[in-house]
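Colleague: Listed below are the structures to be examined.
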Structure I
Amino acid sequence: MSETRPLVSLVVPCYNEAEVLEKNLGILCEHMSTLEDRYRWELLIVDDGSRDGSADVAERFAAGRPNVRVLRHLTNFRLGQVLRFAFNNCRGKYVVTLDADLSYSPDHVERLLQAMIENRAKIVLASAYMPGGSVKNVPRMRLLISRAANHFLSFMAKGSFSTLTGMVRAYDRRFLRSLSLRAMDMSVNAEIIYKAMLLRALIVEIPGHLAWAPQKPGVRRRSGMRLASNMMTYVLSGFMFRPFIFFTLPGLALLLFSLYPGGWAGVHILEHLIEPASGAAPLDVRLSAAVAGAFLQAPHTFILAGVGALLGIQFLSLGVLALQGKKQFEELYHLCSNVYRHQRDREDEGDDTDPHSGGTGT
């Protein structure tokens, strides 16, 4: 049986979760023990420079459990570095990432893996915002920002998914290692989806159930969400998907804006042009006089129309350049990913001497 059961690597990032960490890890391990007829598993707890003793709690929990490992950062590097660190140390055929607070319950692990195996997907997302998903006990402002961010990113990703910021996911580890991730912060979640889409990988989304623990009276739950910086992160993540929109939309808006003062100027030029007093003069003289008369009547309209049109054309030009740059990046990324994947495949062939390892190499 051990030869046929795939190895699953559970990754749990941790930052200042000492109060709930031991309890939640126990719940997670207890649930995984019920799946051992189908999966072997390991648990990687990554402490990202916690200041409340979370790393010590994790070390005590891992003691005596050979399939539980603790990885530690001395300082807080944020989510992107945490996940890269964990992914490089995973041994499983599949990788599942979970929050330390278990806001998505452990039963999501089984459903994520089932969807991955049945669909032969490379990534499976748990989404509380898709039909069939649910949200419970999440503060209203936090929920509003999260929903708005995911709607925005979904639009930028052409409406492919309901949740692009969530971390509860399952990955095919071999595919995951080929993505060459760069982001340091929570934008790594969107980066993974973006680069997987570039490689035309199959990504599946399943309904998720997000439930925060009920708040105690007078106690406000600490949230790792830094609103201002995260809003900027979401905007930059959207730029990653379709950068040209950030130029073409303002460009079109400026051109449309310039139509009003430009139209006003044109109408008044025409009025001056057809005045009877100017009818005997040559056309070029009458036209110059009409333009001068309209300008003296309202010079700001000419300025607004000219500046708006000029800026609009410049923004549209930048949009075209951004589109060309995106296409060039996609071509280079495809090429580099193929080279990198072939290199890692050769390394795996040299490292995979253990038939029980689920196709791994460190």
Structure II
Amino acid sequence: MANAVGRPLVVRCGAFGDMVLLTALIRPLHARFGTPIDLVTSGPWSAPLLSGQPSVGEILTVRSRKTPYWLAPDQRDVVRRLRVRPLGPTWLCDGNDAVEPMLRRVGIPRGLIVDVRDHPRHSGEHAVEQWLRLAAATPAAMDASTGSRSAASVAPGCCLSVSIAQRLDLDAWLRARGIGEAPLLLVQAGNKRTMRQGLRRLAVNHKYWPNERWAAVIRFLRDRHPAHRVVLLGTGPEQELNRELIAAARTEAVVNAADDLPIPRLVALLERASGLVTVDSGPAHAAAAVGCPQVVLFGKASPALYRPWGVAGADVRVLTGELDGEPSMLGISVSEVTDAWASLRRRETPD
């Protein structure tokens, strides 16, 4: 088969954090081929998160991969747009075959596809390291000389660029909230499982940490850094959780931002802040990608695989716990969190 001539395409349908981690693949592919990387993805977060990134080209989004094709106008639109696009090397980064029917309709041959399932994660390998390894793989039907630029200069890790427009939007938002130029500390207590009705305290929610412990951490941050404002992050459904935490903390200068935090503003806020305390979450990965120091509480997930890893090298303190001999966030004490924060290399701002 002749060399592929189209721009490289990455197919990845994942959660917010998955898409941040994907920048560890997109950036070296951009360096290797010398052109922005097009993306097929799902979810309402991918385009706001990745649009405008220097390594990212066109972003094509489907609402659901599982909806039958004849009932999914979004899938049909993506297929139409891909059919008029010159064929190029394609990285299929999903661990299942849900997207493969779309690729077959487009006519992308297997010989132009690098499939993550053919390059399984090595024992103890971090997700960033797996994506770097995948970026070096060459589709079977593509000449080895194609995409031969060196990607060695690309630092391993996640990276998100923050635009001037994002920073200006954040400045206006901080003024409107009465925060102005005060230094910021951030807290991400919720997660998508936390906010599902009835699941907050169930065993299936491995990222649940009790409200009274979060309240104690918030009080600690306010007492230790009285010049800072503490901002509680989240999406709309997390407003109520944040209100509960603020009431339990019984302290001033704490802001509930879950009602007005679109992704571009969240990323700019993470870039601005002195530090973050968070559960293992998408914002944790975004924080690492913009160089925000953080303390991260892990539950069942393995930090060896998913520890936030950013190219900026910001300090990340990972905490794990056990309960009844099993990994559990409930095994992490307040004192462990506050001790980790005390030793965290934060951005220099007045206390």
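Only the coordinates and a few stated rules stand behind these numbers; no lab work does. Just so we're clear, the structure is a prediction, and the values are computed from it rather than from any experiment. Cβ atoms are built from the backbone, for glycine too; each structure is taken alone.
Colleague: Identify which of structures I, II gives the largest calculated value of distance in nm of label points 7 Å out along Cα→Cβ at positions 80 and 320.
Modeller: The structure with the largest value is II.
Colleague: Looking at structures I, II, which one was log10 I(q)/I(0) by the Debye sum over Cα atoms at q = 0.09, 0.10, 0.12, 0.15 Å⁻¹ calculated from, given that it came out as -0.61, -0.70, -0.93, -1.34?
Modeller: Derived from the structure labelled I.
Colleague: Any idea which of I, II comes out highest on distance in nm of label points 7 Å out along Cα→Cβ at positions 104 and 288?
Modeller: I
Colleague: Can you say which of I, II returns -18000 when helix-only ellipticity at 222 nm (-39500 (n - 2.57) for each DSSP H run of 4 or more, over all residues; to 500) is computed?
Modeller: Label of the source structure: I.
Colleague: Follow-up question, since we're still on this one. Can you spot which of I, II the value 16.3 was calculated from, given it is Kirkwood radius over Cα pairs in Å, for residues 168-255 alone?
Modeller: It must be structure I, since only it matches.
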